[in-house]
1. Compare FRET efficiency 1/(1 + (r/R0)^6) of positions 70 and 142 (r between Cβ atoms, R0 = 35 Å, to 0.05) across structures I, II and report the one with the greatest value.
2. Between I, II, which one scores greatest on mean count of other Cβ atoms within 10 Å over residues 14-21?
3. I, II: which one has helix-only ellipticity at 222 nm (-39500 (n - 2.57) for each DSSP H run of 4 or more, over all residues; to 500), as calculated, at -7000?
4. If mean count of other Cβ atoms within 10 Å over residues 54-61 computes to 22.1, which of I, II did it come from?
Structure I
Amino acid sequence: MSVGPAAGFPVDGRQSPTALMVSRGTQRLLSSLGLACVSELPLASGRRADLVAVGGDGEIWIVEVKSSVADFRVDQKWPDYRAHCDRLFFATAAHVPADIFPEDAGLIVADGYGGEVLRGAPEHRLHASTRKSMLLCFARAAAVRLQSLADPQGPYGEVV
């Protein structure tokens, strides 16, 4: 995986144009809600969350981006993300039927310019040690990505 030179986020080639559009709009929405966001964040479980957002109070949201019905149906790893966040959301495009997403997760609909929370996510508070671990992971990933953008030839190895 490498950092996209203009975009400043990891590019691994797996995201469809629709998923990238939904991700961008969702990140803009999260920012407008006062949350800072990191995309494609590796988790302690070995999974990789599409978007992890942190609020000023330390609340952690994970947003799983789904670009189509087929994308949702083939990817059943999302329940594992609950152990790493206070709130779990799905983000999708307007053409994807909202009723396919589970009621016990939040739902965001987004395009390339912004998004809207259609359904809030129930809270399931993290244990303090898990929160600390997630916040450190988030901070380190954000710092290394920023550092690698400022110094593209630096000794950073694979950017997380």
Structure II
Amino acid sequence: MILQGTVHKYSKANIDTDVIIPGPYLKIHDHDELATHAMEGIDPEFTKKVSDGDFLLVGNNFGCGSSREHAPIALSKSGIRAILSPSFARIFYRNAIDGGYLLPIEIDENILDQIDDKDKIEINLENHTIKDMTKDNKIYDIKPFSKIISEIVEAGGLFNYNKT
């Protein structure tokens, strides 16, 4: 699977679920409306910047805090297809994968200094690489998904995976 899009960079570590989708919006059940508040805790203009298929590039421990599924749902519905981070809070990671919402892709920390906000990149999940098309097609390695995570991703989430 090859994905292309624009990077939205927030290199701060420990971006928690209260920042991704602030608590007052947790009563919203319409996913499209929920998405209008994605990342509002760090950037109130975030959803105006994102196009369908874009990527987040963020610091360590992304998605820490509460176990709310609202966070990956809001990001996915806002247009984010994948999140690139050196590490994820495990509950956020599994909510993103299991729900089939978006791809949490683990990267080396040095990539945070190499890829810039608004860079156009291509993620190749089969080759486990990122190509920065803005910077002379520079290639970076990403951590591959485990076999079971790959199967869940290919199925479109845990519920679909369990149907097979």
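Just so you know, all these numbers are worked out from the coordinates, no wet-lab data involved. Keep in mind that this is a model prediction, so the values were computed, not measured. Cβ atoms are built from the backbone, for glycine too; each structure is taken alone.
1. II
2. Values: I: 15.1; II: 21.6.
For this comparison of mean count of other Cβ atoms within 10 Å over residues 14-21, the top structure is II.
3. Derived from II, not from the others.
4. Details: I: 15.6; II: 22.1.
Going through each structure in turn, the value belongs to II.
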